[in-house]
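Asker: Next up: the structures, one after another.
Nothing in this text is a laboratory measurement; each read-out follows from the coordinates by a stated rule. Predicted model, so just to flag it, every value in this text is computed and none were measured. Cβ atoms are built from the backbone, for glycine too; each structure is taken alone.
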Structure I
Amino acid sequence: MNDVTPASDTLLRKPAVIALFAITAALFLWMAFVTGPAFERAAGVPLPDGRMFGFSPSDVAVLHAAVKANPEAAVIATRMYRTLDFVFPALLALSLTIVAVAGFAALTRLGVSIPPPVARIAAGAISVPYLVVDLRENGLAQALFSAPSLAGDVPLGLARMLPTFTSWKFSLLGAAVLILFAIWFQVFLRAGKQRK
């Protein structure tokens with residue numbers, strides 16, 4: 001077979017999958033360009049999710065103090081972490097898994113021997129670590145912005161753990177994207193060889 005269309009396009013062109021990708025992208029864009037900037041205007045500092053290149057426990061203390069001084073920022077953050085950023089990681093992980101499943105299906109149709117159970121486990125393993133860490137990070141951020149936390153000084157445990165989980169989240173997401181890139185690079189490489 002010298003065409004990857006049956007393997008790659010069948011799943012990725014299903015209306016439900018296209019809707020999943022669209023909703024995931026819309027949630028990301030809303031948080032990046034509406035919620036994130038609204039929080040930053042209210043607090044004067046970015047959300048932890050906006051600090052892709054890391055931050056320190058002292059940055060968490062500054063963030064905590066800024067939110068404590070601006071109750072509107074706490075409302076924005078709490079609402080986001082309880083709604084949009086609770087749903088977004090699951091949708092993103094599902095999207096990544098579907099792209100992986102389609103990639104493994106394409107490789108199988110191109111003659112690569114991948115046992116179906118291995119392909120299923122590998123497809124899930126690509127995004128599940130990111131999902132677990134992102135949800136934990138969101139829980140830590142939500143705890144940081146909770147009323148009990150804002151009633152006192154920054155909780156030292158949260159100040160130490162939040163930067164670590166944020167770094168892990170972005171590292172695991174980056175690793176998942178690189179793995180997907182490698183899978184699809186193999187698909188297009190093998191498809192190109194079969195066309196010759």
Structure II
Amino acid sequence: MRHVCKPGDKIRGVCENCKALAEALYGYGTIKLDDGTAVENVMRALCDDCGETIAVAHQSAPAIKSARAKRDAEKARLRTTVRVSRPLADFAASQLLDRGANPERLDLLLKAFVSMALDGASARRTALVNAVKAASDPVLNLRPEVTFQLDLSRQLWAVLKELQPQSGLRNLSDFVRRVLVVMDEDSQSDESVRRVVLYGT
């Protein structure tokens with residue numbers, strides 16, 4: 001088994017800050033990546049003279065890799081807002097709660113809709129877009145008073161922005177409101193939502 005660094009282990013190495021060989025002590029703490037991203041619970045050796053990190057233990061590589069992946073995923077996401085009426089917001093929340101999902105994760109319903117549109121044949125996709133265009137439930141006429149913050153992957157955003165003009169709707173909020181209505185009426189939506197909740201959270 002390779003050597004596992006433990007709190008209190010001492011090493012001697014080059015300190016870039018001191019520009020000299022220095023003694024250093026291993027211990028858990030926080031380091032910062034080049035872009036300032038903080039990674040906690042990293043086993044690193046701090047220079048005895050200046051306190052700067054001069055080495056990171058190999059066993060902390062997974063934590064650093066995970067932090068980089070999380071950072072990159074965040075950079076690949078887009079944030080926007082949509083407005084819906086309170087009854088529609090409550091309805092969407094109940095749909096999610098019934099399926100064991102966070103009732104505030106409106107993005108899951110959008111992912112389920114996109115999944116239905118992409119997984120099926122072109123006729124199925126056309127039918128879904130036409131259903132959104134034709135949606136006419138009275139709840140759509142209510143004043144939109146609840147703002148949802150949507151945190152969307154660039155892929156999901158691209159598909160939504162492709163489907164939206166096909167429906168003839170210029171406003172993303174209007175499109176999303178109609179999608180929520182369609183998701184309740186489509187016979188395959190329940191399975192799609194459950195799949196997204198299970199694998200897409």
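Asker: 51, 16, 15 is what came out when semi-axes √(5λ) of the Cα gyration tensor in Å was calculated for one structure; which of I, II is it?
Answerer: Structure of origin is II.
Asker: Figure out for me which of the structures I, II the number 37, 12, 10 belongs to, where semi-axes √(5λ) of the Cα gyration tensor in Å, for residues 32-87 alone was derived from the coordinates.
Answerer: Working through the options, I get structure II.
Asker: For the read-out mean count of other Cβ atoms within 10 Å over residues 160-167, a value of 19.0 was computed from one structure; give its label from I, II.
Answerer: It must be structure I, since only it matches.
Asker: If helix-only ellipticity at 222 nm (-39500 (n - 2.57) for each DSSP H run of 4 or more, over all residues; to 500) comes out at -14500 when worked out from the coordinates, which of I, II was used?
Answerer: II
Asker: Work out which structure the value 19 belongs to, where relative contact order in percent (Cα under 8 Å, 6 or more apart) was derived from one of I, II.
Answerer: Derived from II, not from the others.
Asker: Which of the displayed structures (I, II) returns the greatest value of mean count of other Cβ atoms within 10 Å over residues 136-143 on calculation?
Answerer: The maximum falls on structure I.
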